[in-house]
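Throughout, read-outs are computed from the coordinates displayed, never taken from laboratory work. Since the model is a prediction, treat every value here as computed from it, not as a measurement. Cβ atoms are built from the backbone, for glycine too; each structure is taken alone.
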Structure I
Amino acid sequence: MDIQQIKQFFSADASNYTGAVDERFADLAHLFSKLQDARTAYGGAALAVYFQGQKVVDIYTGQKSASELWQADTLSICYSTGKGVLATLAHIMVRQGLVEYDLPIAHYWPEFAQNGKAQMTLRHILSHQSGLYDVRNNIAEATEMADWHHMLDIMAKAKPRFSFGEDLAYQPLTFGWLVGGVLEKASGQTLAHLMQLYLVDPLALDGAYFGVPSDQLQRVARPLLKPKNDAHRAAGKKQAAVRKISAFDKLIELSGQNPQDFQDAMIPKGMKKFSFFSDEGIQAVIPAANGAFTANSLAKIYAMLANRGVWDGQQLIDAETFAKLSEVQSRKRDRIMPIPMHWRLGYHRVLSLGKSSKGFGHIGFNGSGAWCDPERRLSFAYTHNFATGSLTGDYRLWTLTQETLRCADKILTGHKGWF
């Protein structure tokens with residue numbers, strides 16, 4: 001947050017939002033408003049929170065598009081936040097006996113045994129220990145990502161960059177085809193059908209898609225370009241001419257990681273020809289990157305997890321499976337992420353500004369995020385359509401997470417505290 005943003009925050013409207021808020025979480029709603037107020041003309045955002053089985057925050061603000069305001073049912077492209085949703089679907093299917101964590105994937109998907117993968121398991125993929133993080137060297141053009149069956153063939157043929165189970169590397173894009181492919185092959189059903197059967201219908205979700213149907217496209221928030229005056233354009237060109245690498249590139253370099261690993265995992269060739277926000281991109285099935293959700297749907301999925309797999313009298317995940325999915329698989333930093341993520345089976349630790357949590361969830365490259373805290377019986381989701389990018393989420397996500405935990409602790413312990 002720069003000086004200008006700090007000034008905007010302190011002068012911002014604390015009530016610039018629409019929706020419902022439990023008065024015990026009023027401070028969180030005010031914070032959400034102050035973080036968004038200065039930029040509502042350039043995009044929108046939504047925040048949903050469940051606490052002890054009840055929805056306590058469901059608010060939104062800003063622009064869905066240049067001509068439309070954000071609505072309660074607005075869908076947002078959430079990048080890697082969708083990985084947690086896909087992982088949750090996998091765990092429900094484990095509970096149903098349709099797939100197992102430690103049975104070789106080739107048992108369900110014989111073609112997957114190629115290039116030394118005969119004994120690789122779903123656990124290796126969910127915990128980012130597969131070595132299959134490279135997308136850049138496995139496809140020639142980013143447009144190939146829109147072809148689901150083609151990408152499953154690519155994953156079946158792919159060769160791990162290291163022996164599975166021996167190292168850790170976040171799978172930014174490949175995760176979706178790998179996990180989704182296993183679920184389809186194990187069940188004989190499409191991913192869309194599995195989502196509807198095991199998540200959308202049982203939880204009565206109001207919007208959760210990997211590949212948005214054409215009749216739902218109008219609900220999707222698209223990024224807005226922030227207008228710049230000529231002086232800003234000139235300054236931007238001058239800055240671009242001087243700067244050799246971006247601040248983001250510098251962060252990767254300073255972290256001690258190999259920038260080539262990051263590029264191979266994150267940046268397919270020909271991305272200039274493909275957009276996740278085109279109609280084609282939104283309708284494609286790219287579960288690791290283009291899941292479209294309402295904030296309420298994300299928060300409700302994690303509310304079920306915060307209640308240890310039970311929701312509205314239904315046990316979607318049993319106690320044994322829940323214990324496995326929430327167990328930390330590794331605490332070391334992996335080859336891609338700049339900080340240790342404490343990977344579970346498809347989730348990572350909750351990132352805040354100081355408050356500790358034994359919960360888990362997943363954030364997206366655009367700064368969206370969703371998580372649960374079973375000890376507090378708390379869940380959270382934040383979505384938006386602003387053009388931002390960070391591997392660990394922007395400061396708004398961390399700040400809103402912190403305040404959500406603080407509000408819950410005020411109820412549970414009588415005082416908020418910072419840590």
Structure II
Amino acid sequence: MIDPYLPDHGDPGYHTEHYDLELDYRIAAGRLSGRATVTAVARTALSRFTLDLGAFRVARVQLNGRPVRFAHRGHRLTVFGKVAAGRSFTVDVRYVGNPEPIRTREWGEVGWDQLSDGVLVASQPVGAPSWFPCNDHPSDKATYRISVTTASPYHVVANGNLIDGRVGASTTTWVYEQTEPMASYLATVQIGRYEVVEQADERVPIRAVLPSRLAPGFAHDFGRQTEMMVAFERMFGPYPFGWYTVVVTDDDLDIPIEAQGLSIFGANHVDGHRGAENLVAHELAHQWFGNSLTVAGWQHIWLNEGMATYAEWLWSQASGGRHADDLARTAWLKLAKQPQDLILADPGVQRIFDDRVYQRGALAIHSFRLLLGESAFFTMLREWTSSNKYGTVTTDAFTALVQNHSPRPLADDFAAWLYQARLPELP
């Protein structure tokens with residue numbers, strides 16, 4: 001389970017089953033007091049194990065209810081205690097501090113970040129330790145209970161269903177439960193002076209959480225989400241979660257952010273002209289490709305971003321815009337002028353968010369559509385999402401499924417699109 005791209009994150013010695021997070025956040029001071037109870041199962045006999053946790057003061061660690069020794073250096077919390085292979089165990093961590101984003105050489109700062117009046121959490125790929133102790137590996141998926149107490153004028157959004165809310169003298173506690181397994185990088189908390197707007201949908205509840213001043217523009221710019229949901233369910237299979245939430249912050253954001261069951265946009269994405277509708281489609285598609293189906297390692301990132309980018313093209317065609325084939329050929333001409341030095345199925349850690357991974361990934365998907373034909377392609381996609389629902393996926397598993405739906409061998413096509421740097425011709 002050690003990720004070749006990020007070997008200093010995650011511990012392969014155990015699998016996490018559940019996180020119970022109790023957070024108290026003081027907005028004015030930027031102070032977070034946390035208690036994390038982590039339930040896991042040992043894969044091998046353990047005498048010590050690690051959790052990923054950023055710049056906090058750890059007050060106490062308990063293993064199965066008893067205090068144990070620990071060491072906290074950098075973003076690694078080492079817990080000393082014996083656990084037999086195959087045994088379930090519980091770790092309780094008390095910590096406090098001013099959460100800071102995780103600084104990376106490749107992607108800048110990721111994780112917990114203060115807005116001008118609130119909080120945004122964008123953890124992909126290694127930002128989760130900025131706010132809670134975790135086994136920070138995309139394949140280690142668990143259920144969550146997230147409780148956040150903060151000042152009452154603020155609205156809190158986290159993953160899952162809001163199951164409880166308790167109002168005190170000056171604070172409110174919000175309790176969310178995420179029952180479908182989730183990778184740590186997809187866990188999130190959003191805090192702001194927001195109101196909730198419901199969008200009617202026959203099957204999947206869709207809601208928006210945003211500043212009241214943006215509500216009129218949002219109704220227009222995001223108004224076709226229900227149609228998107230219907231189109232994507234037809235193409236990808238049933239929506240994998242019980243609801244979908246869009247958060248719009250009062251601040252501008254360079255790009256939208258995905259999390260499980262929700263997406264986060266900036267105020268600049270509400271422009272009155274549906275100028276970000278391709279991004280609206282992209283983030284919704286991530287609920288299938290990235291959230292329900294999560295990559296087993298970061299080298300497979302094209303499976304997330306290529307499919308979400310291709311969903312933009314599919315939505316354009318479905319909504320009466322440019323045809324996916326036209327968009328693919330435009331993207332091919334653009335990529336052909338760029339350096340031919342990226343291996344899509346193994347781009348390297350510094351390039352996992354390179355735009356060529358997104359565009360060439362979408363082109364690879366389109367090429368498989370052309371090779372399989374319409375009926376077989378969408379049958380394959382629906383099988384992909386159903387057979388791997390809430391699990392982890394790899395490039396090899398995807399190509400094996402594509403081959404199963406093809407009447408002729410595709411080894412040369414897979415090699416050209418996924419394992420060779422030179423951009424191949426579209427079929």
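Given a computed value of 12.8, 32 for Rg and Dmax of the Cα atoms in Å, for residues 173-212 alone, which structure among I, II does it belong to? Before the final figure, lay out each step's value.
Values: I: 10.6, 29; II: 12.8, 32.
Computed on structure II.
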I have -7500 for helix-only ellipticity at 222 nm (-39500 (n - 2.57) for each DSSP H run of 4 or more, over all residues; to 500), calculated from one of the structures I, II. Which structure is it? II
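Matching task: 0.95 is the computed value of FRET efficiency 1/(1 + (r/R0)^6) of positions 77 and 373 (r between Cβ atoms, R0 = 41 Å, to 0.05). Pick the structure from I, II.
Working: I: 0.95; II: 0.20.
Computed on structure I.
Looking at structures I, II, which one was mean count of other Cβ atoms within 10 Å over residues 205-212 calculated from, given that it came out as 18.4?
Details: I: 21.6; II: 18.4.
This value belongs to structure II.
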For relative contact order in percent (Cα under 8 Å, 6 or more apart), which of I, II scores largest? I
Suppose P(r) over Cα pairs in 20 Å bins from 0, in percent works out to 27, 60, 13, 0; of I, II, which structure was it derived from? I
Determine which structure produced the value 1, 5, 10, 12, 14, 13, 14, 13, 10, 5, 2, 0, 0 for P(r) over Cα pairs in 5 Å bins from 0, in percent, for residues 21-260 alone, calculated from the coordinates; the candidates are I, II. I
